[in-house]
Structure I
Amino acid sequence: MESKARKKRKLGSYPLVSVVFSISLSLLVIGMFGMILLHANKLTRVIQENIEVQVYLNKNITDSEVTKISRSLGAMPYVLQKEDNAEVRLVTKEEAAEQFIEDTGEDFTQFLGDNPLRDLLVLNIEPAYQPTDSLRWIQSEIAAINGVYEVSYVESLVESINSNLTKIGAFLLGFSIILLLVVVILINNTIKLALFSQRFLIRSMQLVGATGRFIRTPFLVRAIWYGAISGLLASGVLYSLLMYANEKIEDLSSLQDERMMLLLFGSLVILGILVGFLSTFRAVRKYLKMSLDELY
């Protein structure tokens, strides 16, 4: 019994399971929201990468002229690049006619006697150039190229996408800030309550001449360990939930970036260590400055 009592009174010791559980749960909540943000960001990128500008070419244009225009547009900074390849796609008038006949079941060339469609270049636009003013500038610049008949895009769709993405981004940013503050407060209060039982031991160490640094060190070391363990536990649970979700939701893995996921898990560990360290430092400093009456 006496050895157990001495163990409880050891400087820097406070409950492991309850503190780690509370911190891990808080980090798990913020980790899940961070996972949602990463998926939303990737989905936003996919949506933006599918915004297209259609460039209709003049009739009777030669293949060499089409190639020249295609290469010229592919070198433009506003054209999306994937794996060092410009996202410029050629749809010939023959291909367009075949697609129309397949979709409608009617062969318009039989009663028209000719194919009235034009060769088409489809450009995917870089997200940075998707504001309305930029797209209008792109439209006028491409229209001035020799051999281009018309340039068009669905302006109402682009404006709707940009407006909705802006609103969603603002909401997620505000909610993430609030959630981060709540998590920090919860972890801070958890550690403060855990250290409450140590306040008289801290006072006793002061009375025998121990310096503030000597008293704080064991608490801070343990806080670092607790924060690291909590971050690892939260990351492990989050990874397990992610793998389960990938099995249940089709194509969810296509929205995941392995590098960003590892960065998120590392951030949880660092956040647990940082918040635990700072909260412990503040709590110990508070008890060091308290008078005996205030401790009671």
Structure II
Amino acid sequence: MSDPVGPQAAPLDASVDALSDVLDMIHLRGEALTSVRAAGGTEVRHAPGERALHLVEEGPVELVVDEGTRLRLGRGDMALLATGTAHRLRAVEGDASWMSGRFLVEESAASPLLASLPEVIVLRGAEPGLEWLPLSAGLLAAEIADPSAGSRAMASRLLDLLFIKALRAWSDADGAGGSPGWLTAALDRSLGPALWAIHRHPEQPWTVEELAGLASLSRAAFAARFTRLAGDPPARYLARLRLARAADRIATTTEPVGAIGKALGYESEAAFSRAFAREYGTAPRDWRAARKAPE
């Protein structure tokens, strides 16, 4: 008599998820959720550098980007401005209300990465496939209306969720036609296993042949697709990733510079310091000192 079959656990497949590693690297964190109620004609301005998300509860609301783009948002719509473009929201006809969230990131890592995104990503709440949007908005509204223990943490995680969902929706709709960059490549399904491997083990001396095998592509097809979406050939991408990881560890830990370079695949501290200075314009120790200096 055979033993009864127990429940089968299906673990989350992380091998296609380079995006999570990218978001970890930029230290994305939702912050400062606010609720706005505005009379007709009232404007709320958001300064340059503010990475923001807006959810319209009652509209219409006009979103105006300082570069000139004007968008009308209705009830249930969401706009993500991940690049930090200055903008303003205005109640168009009578009273309007919306929720706004702000995101904090490690700017030195995030600025080049998020630059591949459009200035505004708009999701229309009434579109099919976005059933998660009104549910998330309802949860945020409930936390604002009746805050209690854990509200700040819950709001932060919901904002993170909306940020990621917006990136996925943009990638699916755009068909990977956005500007080349780390984020564009990370959102591409076919490159997922190779990017995941690079991000998990940047210290490894990856070859194009090895990475192409992980992506189930020929060497030529992989190299062409990678360069088109990432904006850099695989070797250059790996070098930049190593240095971005190094910059983060130099700024946030007290590890010796030489140990950081060795852990990320550099044969000597001198080689690491030269590569770091070429990328960031300063030596690793000067980079650390500048970030520890009082503002």
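If relative contact order in percent (Cα under 8 Å, 6 or more apart) is calculated from each of I, II, which structure is the one that comes out at 17?
II
Rank structures I, II by distance in nm of label points 7 Å out along Cα→Cβ at positions 52 and 268 and report only the one at the top, that is, the highest.
When distance in nm of label points 7 Å out along Cα→Cβ at positions 52 and 268 is computed for each of I, II, structure II gives the biggest number.
Please state which of the structures I, II yields 2.5 when distance in nm of label points 7 Å out along Cα→Cβ at positions 116 and 140 is computed from it.
II
Could you tell me which structure in I, II was used to calculate Cα extents along the principal axes in Å as 104, 37, 30?
Among I, II, the structure yielding 104, 37, 30 for Cα extents along the principal axes in Å is I.
A value of -23500 was computed for helix-only ellipticity at 222 nm (-39500 (n - 2.57) for each DSSP H run of 4 or more, over all residues; to 500); which of I, II is the source structure?
So the calculation was done on I.
Taking FRET efficiency 1/(1 + (r/R0)^6) of positions 228 and 284 (r between Cβ atoms, R0 = 30 Å, to 0.05) for each of I, II, which is largest?
For this comparison of FRET efficiency 1/(1 + (r/R0)^6) of positions 228 and 284 (r between Cβ atoms, R0 = 30 Å, to 0.05), the top structure is I.
Work out FRET efficiency 1/(1 + (r/R0)^6) of positions 196 and 244 (r between Cβ atoms, R0 = 41 Å, to 0.05) for each of structures I, II, then name the structure with the largest result.
Largest one: structure II.
A short reminder: the numbers here are calculations on the coordinates, not readings from a lab. Everything numeric in this text was worked out from a predicted model, so none of it was measured. Cβ atoms are built from the backbone, for glycine too; each structure is taken alone.
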